[in-house]
Every structure is written in C-alpha cells, then in structure tokens.
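Just so it is clear, none of the values below were taken in a lab; they were calculated from the coordinates. Just so we're clear, the structure is a prediction, and the values are computed from it rather than from any experiment. Cβ atoms are built from the backbone, for glycine too; each structure is taken alone.
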Structure 1
Amino acid sequence: MAQVISGLVLASASPRRLDLLKSINIIPELIQASEIDESFKKKENPISYCKRLAKEKGDFVFDQFPTKNILSADTIVICGRKIFGKPRDHLEAKKFLNFFSGRKHTVVTAIYLKNEKFNKLKIVSSKVTFKKLDQNDIDDYLQTDEWRNKAGAYAIQGYAERFVKTLNGSYSNVVGLPLYQVFNLLKSANLV
C-alpha cells in the first residue's frame, strides 16, 4: 500500500516521476515544481549541468519549504559531449531520433535530497542502444506525440521501447527517476 511520506516534497511537475515513486509505494506530501533557468553555461560539461540543475531545483523549492525534505531530479540524454534535451518541435525530435538510430547514448539523472541538516546528490547513468531506425519507424513514433516534453525525444516506457536493442543500467532512470538510488537516499535520511 502506498504511503504518504510526511514532510517529503517532490520538486518536479513530471507525472512520470510521481508515478515511479508510487510504484515503490512512496507518495510525497507535496509536489512543488521549481522555476529555474535551465540554460546551459559555457564550458559546462553535461554531468556538471545535470548536477547543477537538480541542485538548483531542490534549492529553489527548499527556500519555500525550509522545514521539509526536498527531492529533486534532472534527467538528460547525452551522446559524446552533446546534450539532447526536450525537443522544441517535431523537426528537432526527428533530428534527435535520426541521430540515435543504431547508436548508443547515455541517460543521466542527478537526484538531490535536501533538508535542514542533510543534502546529498547522486548521479545515475544508463546506457541505451537503439536499433537502426528507418524513416517509417521515426515517422510512426512522432505521430504518437510521446516525444513531447521528453529528454532525447522519446519515452522508453511507451512505443519507443521497441527501438531499444540493449539497456545497461536502471530502466527507471531512463524513465526519469532511478528508484533503487532514490529509495536508498530516502532511507539514508530516515524518511522510509
């Protein structure tokens, strides 16, 4: 049975992150999205960028709820040093999927937990290899609209799972929240 964790605030508007937490019987007391500038800084590497965003999201919400436990996260898709964020439009989503076709890429999530006495940040990486996609695969997928508001222009938990040739690492990380690491982070703060 799902348990509301008193004092836990999820600093994310992502319905996927909330669903993932519920799947391990954790329900935050509050959900409060952060409002931060997610622009990439010059000379910032992808991992530093991901860590910074998770921390800034958590700190933003902590300023509003300083007596609570704030859980925040940021997920990015990288290939080499290039970050594939949320595509702006159909054309950019198509470009991303063409790029991933037949290639391996990495999905990185930074998770951050903060309260008055405690703050911890963890990074989780998963390697995903896509099969070689033909234009019909890509066009069919883009019609689903699953790509909207998704880092890398795909949702592994839907139609795009048929593109995944191999996955090395956490499946839930690719969805947007690495549950094993989140649970252990909450446990280390005596929240579960």
Structure 2
Amino acid sequence: MNPRDTDEAEARHMTISPTGFEGLWLITPKVFNDIRGYFMEVFRKETFSEKGIEAQFHQDNESCSAKGVLRGLHFQHPPYEQGKLVRVVAGRVLDVAVDIRTKSATYGRWYSVVLDSSEKKMLYIPPGFAHGFLTLENDTIFQYKCTNPFRSEAEGCIRWNDPDIAIDWGVDAPQVSERDSRAPFFRDISNPF
C-alpha cells in the first residue's frame, strides 16, 4: 500500500458512540486540516453497518436559521418513518431526539447534544424518534440525510414545550412556526411506534 492509499484509508475514519438510547448514535468524524482547509467523511455505509446502522438515505435537506429558531419536534408515520443523520455546516444548535417507541426502555425520554461547525459531530436518529433543534447562532446551516423522503400525509409533530417530556431548551420563547406552535402534546398524538 502506498502512502497515498494509507492517507485515504485514514481519512475515512470516524468514531460512532452510543448515547444510552438504542439505535441513537453520536458520530465524531476524523477531520483532516491543512493550509487548504479541511476534509472529513460524513457517511460510509460499511462503517455504519459495523454498528448495526443499516440506513439507506433517500433525501438530503438543508435549512438556514437565525439565532433562537426552534424547529420540531417532527417525525413521520410508518411506512414513511425516517432515520436521520444530522449535522451543522455553519453555526451551532441544541439538537434533541425524543424516543417515542412505546416498547423502548427509554420511551418518552429525550437526548440532547450541541452540534456545531467547529467540532463537526453528527447524530444518527433512527425511526421512532421525534426530532427538533434550537439554533444558538445566527445564520446556522443545518443539514440532514433522511432514510425516507418527506410525505406531508405521514408527518407528525409534538409540541416543543410539552410538559410531560420537559425538554430543557434553555430558552422560554424561541421563534417557532405556526404549525409547530399548535402541535399536539405527546399524550395526545396518534403514536404509530
């Protein structure tokens, strides 16, 4: 193997760490910096498969938001449920996943992590979770890969400030869309999971 092949093999490295929620993984890519900028690998099927993540992505999405925007908590009903690989390209977010799988040991609990463009960590969220994020900086660019395309007839949403889930967003009055502000509470959703 020549040195270039070794460099390319190392460039594919990432660490996939458990979060305490079955199927929810925190991913730390190995970032290679030099005078030109940086390089990192975002997704490699074989590496994900080693951890039991058999994701096949069908849609990529991107949003740009001002500081204090909260998007979520969103999910899709089967058979269009979505797994998501989420990351921040610019800025910083508080990313939140809520386990809505009724037979899960962590049902009704939430996990949060700060994702930003400097550390470049990612989160893989399997189907059966509601997902949302709060932007912590202006002009935050958020990207996510989805295992199913968006279907309006399959979309579900839980109120961001649901008292039973009690997520600590760190803010009292984020900027929320009209749809998200009227979302049902967790106890009132039609839970397909």
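Worth a mention:
- In this comparison of 1, 2, the computed figure 20 for relative contact order in percent (Cα under 8 Å, 6 or more apart) is attributed to 1.
- For -2500 (helix-only ellipticity at 222 nm (-39500 (n - 2.57) for each DSSP H run of 4 or more, over all residues; to 500), calculated) the corresponding structure among 1, 2: 2
- Structure (1, 2) behind the derived value 11.6 of mean count of other Cβ atoms within 10 Å over residues 29-36: 2
- Structures 1, 2 were compared on distance in nm of label points 7 Å out along Cα→Cβ at positions 141 and 173, and the highest value belongs to 2.
- Origin of the derived value 9, 37, 33, 17, 3, 0 (P(r) over Cα pairs in 10 Å bins from 0, in percent; candidates 1, 2): 1
- Comparison of 1, 2 - label where distance in nm of label points 7 Å out along Cα→Cβ at positions 13 and 93 is highest: 2
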